[in-house]
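I've put the structures underneath this note.
Any read-out appearing in this document is the output of simple, stated calculations on the displayed coordinates, not a laboratory observation. Being a predicted model, the structure only gives us computed values, none of them experimental. Cβ atoms are built from the backbone, for glycine too; each structure is taken alone.
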Structure I
Amino acid sequence: MEKYPVSIKWSDEDGGYIATIPGIRGLSAFGEELDISLSELKVAAGAYFESLKKAGKPLPVLAKAVPFSGQLRLRMPKSLHSELSQAAENEGISLNTYLVSLLAREHTKRDLLYKNRNSGRTQAVADKGAKSF
């Protein structure tokens, strides 16, 4: 399992940590402590990989982490470039700093909307008495 990325997140609903291997659906483990969830995931992943081997199926190949440079090249209309440059100048900051702040702010908004939408669905399902797996 050492070659696979692991994600561990706290779950208020479950009152503990949920450990998963991103990209492998349905494989998760629970632990009231972070290290317990990781230990349980190792057991579950070991059993899962062993069952794939016994069935003659290939092990999942997941993308490896690629380091990001923090730089990108962005093309935009000249008019937008001009407006953004002017806005940055008005703020007294560089265009780069201005763009990073805009991206961060919009990304945060989107992330919060997504989380609120999903928590609403989770609550709606819980309100109907559906079982959670």
Structure II
Amino acid sequence: MLDIILNEFSSIVEYGEIIYTQSQEPLKLRIYFYDESFLDIFYSKSGKYSYHWERRFIDNSIYRHDNAPHRNWEKVKTFPKHFHNGLEEDVIESYISDDPEEAIRDFLNFIRGKILKKNDLGIDYGNISEKKD
């Protein structure tokens, strides 16, 4: 998975690492971007996941797709799947793929679009918080 990320998204990815628990079990994959933000990718054996792009120290934003069944988001049409769209409290539907490889590619394309737009390159790679036809 890390090879795919480093090879296909080298225009925005600086490097990545696996973060381990104290007992040396893999906890999550962390991807560092050139704009000094990072993405944490977490999967559990039970099927829970989180793709969390941390930008609070840059512009006070976060973007996260996850399927944690928070009661606050029960009215979201795709519940338990949901997307934190810039703020922890701004939650909308998530149409990210259930296939981890496709989901990571989709989310990294979203991130690439945001990072490159911030660099005034005007490239838009789509929005995976919107339903696909």
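Here are a few things to note about the model shown:
- Looking across I, II, the calculation of helix-only ellipticity at 222 nm (-39500 (n - 2.57) for each DSSP H run of 4 or more, over all residues; to 500) that yields -18000 traces back to I.
- Source structure (of I, II) for distance in nm of label points 7 Å out along Cα→Cβ at positions 20 and 60, computed value 3.9: II
- Which of I, II yields 12, 43, 36, 8, 0 [P(r) over Cα pairs in 10 Å bins from 0, in percent, calculated]: II
- Read-out mean count of other Cβ atoms within 10 Å over residues 52-59, computed value 9.2, structure in I, II: I
- Ranking I, II by FRET efficiency 1/(1 + (r/R0)^6) of positions 44 and 76 (r between Cβ atoms, R0 = 35 Å, to 0.05), the structure that comes out highest: II
- Parent structure of the calculated result 14.5, given that mean count of other Cβ atoms within 10 Å over residues 28-35 is the read-out and I, II the choices: I
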